[in-house]
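**Student:** What follows is a set of structures for review.
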Structure I
Amino acid sequence: MLPLQETPTMDYILLNELEFHAFHGVLPQETLVGNTYIMDLKLGVDLHKACHSDRIEDTLNYADVIDCIRLEMKQPSKLIEHVAERICEALKAQFPQIISIDIHLQKRNPPVQAQLKSASVQLHR
């Protein structure tokens, strides 16, 4: 019988309800007026060293992560799917210590013929 292998544990940094005003959308009005976007992120990283050292250099600095996201949010896209994917790609390129990304991106009050608080996408990369 083979010995049981331990499942490695995953550590996460969670960034909740990041709010941005951006100009994404298919309709011309959306690119002129803009809209509010709310984002939740779950970043899989190894936090063991930071847990013991208490040093910012040993973790993923979420202020730097937010700066990276802010740059991506400034670039207009038609679809929030495209925005979310660009953010994932930019984060993985800039922060190689990120093992996984779960992103939930909401567009508040999208221009549709219904009462709709938000439309959103959720990606796991």
Structure II
Amino acid sequence: MAYFAYYDLWERIAAFCKERGYTFTVYIDDVTISGTRVPKADIWEVRKMIHGMGLRYHKEKTFVDQPAEITGVVVRDGELLAPFRQHKKMHEARARLAKATDNDRDALLGRVAGIEGQIQQIAAKN
């Protein structure tokens, strides 16, 4: 609902970014502007658009010459990767599954399948 409630704002920001050759993504209320170089003046323009709609932002992250995590996906050298914590969760879930009793097995199988699906979904976008 957050996305559709402010659809006009997202469209305005998207047009602004497209004019400048940036990539703009929005996931629910998580906004990302990426490009080879995004000047602070352009970020300020986007901030003004957001504030003009009565909204506020609560955090800002900047990634320069390093992998960036955007909406739970790591972007490194133009490739999308699952974050390390997802791989760690998978390792831990498989270790618990190996020791599981019959009572816990079905729940752990579901957890492993869910995590594996998330990782595969990210990999499939490359």
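**Student:** 37, 17, 12 is what came out when semi-axes √(5λ) of the Cα gyration tensor in Å was calculated for one structure; which of I, II is it? If you can, show how the numbers build up before the last one.
**Tutor:** Numbers: I: 33, 17, 12; II: 37, 17, 12.
The read-out comes from structure II.
**Student:** Here is a follow-up. With relative contact order in percent (Cα under 8 Å, 6 or more apart) as the yardstick, tell me which of I, II scores highest.
**Tutor:** Of structures I, II, the maximum of relative contact order in percent (Cα under 8 Å, 6 or more apart) occurs in I.
**Student:** Determine which structure produced the value -18000 for helix-only ellipticity at 222 nm (-39500 (n - 2.57) for each DSSP H run of 4 or more, over all residues; to 500), calculated from the coordinates; the candidates are I, II.
**Tutor:** It must be structure II, since only it matches.
**Student:** Once mean projected area of the Cα convex hull in nm², for residues 47-110 alone is calculated for every structure in I, II, which label goes with the largest value?
**Tutor:** II
**Student:** A value of 3.1 was computed for distance in nm of label points 7 Å out along Cα→Cβ at positions 55 and 103; which of I, II is the source structure?
**Tutor:** Working through the options, I get structure I.
Computed from the coordinates by the stated procedures, all read-outs in this text should not be read as laboratory data. Predicted, not measured: the structure shown is a model, and the values here were computed from it. Cβ atoms are built from the backbone, for glycine too; each structure is taken alone.
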